Structure I
Amino acid sequence: MDFAQELAYFEANSKISFEQKPTHYILPEWKGEQGLQIAMDAQPALVSTANAGIPALLTTFIDPDMLRILQSPNEAAAIYGEQTKGSWTDNQALFPVLENTGTTVGYDDWSEGGNADVNAEWEPREPFLFQTMIEYGDLEVDRAALAKIALVSEKQQAAAKAIDRYKNKTYFYGVAGLANYGMLNDPSLLPSIAPAVKAYGGTKWVVNGNVMATANEIYADIQSVITLAISQAGGLLNTKSVFKLGMSPQSNAALSATNQFGINVGDLLKKNFPGLTLYTAVQFGVASASNPEGQTAGELMQLFAPSVEGQNAGYCITNCTMRMGRVIPAVSSFKQKVISGTMGGLVRIPYAYSSMLGL
């Protein structure tokens, strides 16, 4: 359509004015036999690949608060105490046990009867040295730094935790094949007693996450373990003595059971055994895929007096807390050895310990 036919309409209905009066929408020479040949609104094809804009990484947020995978705490040293004995060069350790002996006879001026002596026994232990390695490369460290990860420091922490985790295991169970025992399997420990049968028919406190034993039944089991230790000690321990009681976190939770008078097990223990302190560790629990260091015959509860007549009843022993080897540089990497040593646990006064297995 010629623009001249519309010109009067545009001038009358808009503020547009034309100094030179156009006659056509497009130039006549742009028209061909097939009509209009140029489409002014068409977009030419892309030479580059179509995309959504900027790289997604530029709009990605990385949280600086890093979540660390947690592992069961290492409680052996806290429960039994830890001492450093000897050094990492030792192949054997001997712990003396002295016993006073003596006989008496009736007095006579010319008699030389009677005898006072001392008997010495030597308890052997074999130290065990173990190690782990820290290795890191230059490019590895620099790439980790881009993500705000202090790689060398993190690997050093990992080595320290691996050392502590293994040492904790030996404090409970020792090292197989050596005269190196733990606080749960020392040969001098007396056999565990069995829990009483409960009203529901079993011996366990907790079944499938539910506390099945009553508060009085749970208290009676603990009372039996304490009474056993007192009777073994021959008057050296009593209800006012300082005791430590170790159990699994699950068994510890069962102490919240309340009797018909609104009193829970914890309240009863505080009232009747004021020197009792409770500790938890997964090693007292039942062995499972998530707790391979647990007990195979049911939950364990172990009671002991930390000291008797001023003598330490037992403790965990290390002969090398942690020894850092030299940092060895390679062409573009470094490595370092971390060493530690353990003698497991030493039960010095066996009658100060009692336990119950099968909760």
Structure II
Amino acid sequence: MRLINQHVLAPEANTVKQLVGWMGAIQSQDYQMAKWGIGLRVQGSTETIVEAAIDNAEIIRTHIMRPTWHFVTAKDARWMMSLTAGEVYKKSGTSFRQLELDAEVSKKTQKLLQRILKNGNHLTRKEIVGHFEKAGIKTADLRTTYILFKAELDMVVCNGKRRGKQFTYALFDERVPATKSIDRESALAKLAKIYFASHGPATLRDFEWWSGLLLRDARLGLESIKPELHSVSIANRDFWFYEPTAAMKKTSSLFLLPAYDEYTISYADRTDVLDKKYSKEVLLGHGIFSPVVVVNGQVEGVWKKTEKKDTIHLQLKMMNPIGEVNRKKLETVARRYGKFLGKPVVVD
């Protein structure tokens, strides 16, 4: 059901914006991998199509939950940030204090950002640092990182158009259309509905983890939509879900999922899909997740890519023998990955 609801097993979205809107938010600190996380869920998509959606501000990349980068749609960015930013602030408070980023510094830096980025003037981090230093603003010791992070939470900046391989920053108000604000109770219900529709079956604890909200707020969101949901109790855990739109049938499957994919990252308890004895192969410490091979819904291997001039080489490490049927499926999904990237893929 998760594979269907997350549009992995049965992609239904025709556009990047439609897919990200369905998912609510897609973790994206690993930019290249996150694009594939979108691409494998959108029919006929390519890396160029995903990049265009980002450059055209159909989807926005910003710090919005937990805290880390996520892709969200432009139409969801305001209400979602208003709901989640408060908890992100709390989790980052020690760093803000250590770096002396008080209200006065934020006012000064954000005023400067509004001046130098206005009228669609998208700047790289290096260019922004130059403006900061000229204005006498200290930028060492991660200070720039947290100044820009705070400006994202305050909805002053977000991603701009990429300049070659360089990321840029742009003014939030110039990329994100004004939308009618909604009250907190309605926002909690809306976020819960998105999560359990796209990520269910899932538990309250899963929703709390994914959203970064306090448990009491996550519970309020879930309680408000419970009449719409189905539930099942397994091993003393209550799972909540909407019925998937695609037909439910038992089918074998194999997928190459990216690092930090929503299928593995967005649940508090990952043992549903990842056997504990394989966890060290996937969870590399310091919050780093490997790309994974998922067979019949379970993590059965890890992979990495090496990009050469004309080809992409994939190196796989499987936990169990793959078998001839799954080997053929692997060739199919590798070709799909190659089509997405615009290069043939060789599986080593």
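The numbers here are math on the coordinates, done by the rules we state, and not lab data. In this text the structure is predicted, and so the values were computed from the model without any measurement. Cβ atoms are built from the backbone, for glycine too; each structure is taken alone.
Between structures I, II, the greatest calculated value of mean count of other Cβ atoms within 10 Å over residues 157-164 is seen in II. Out of I, II, which one gives 21 for relative contact order in percent (Cα under 8 Å, 6 or more apart) as computed from the coordinates? Only structure I yields this read-out.
Have a look at I, II and say which one yields 394 for volume of the Cα convex hull per residue in Å³, as calculated. Checking each candidate, the match is I.
Comparison across structures I, II (criterion: FRET efficiency 1/(1 + (r/R0)^6) of positions 245 and 317 (r between Cβ atoms, R0 = 30 Å, to 0.05)) gives the highest value for I. Where does the value 2, 11, 23, 24, 22, 14, 4, 0 come from, among I, II, when P(r) over Cα pairs in 5 Å bins from 0, in percent, for residues 61-180 alone is the thing being computed? Source structure: II.
Assign the value -13500, calculated as helix-only ellipticity at 222 nm (-39500 (n - 2.57) for each DSSP H run of 4 or more, over all residues; to 500), to the correct structure from I, II. Answer by label: II.
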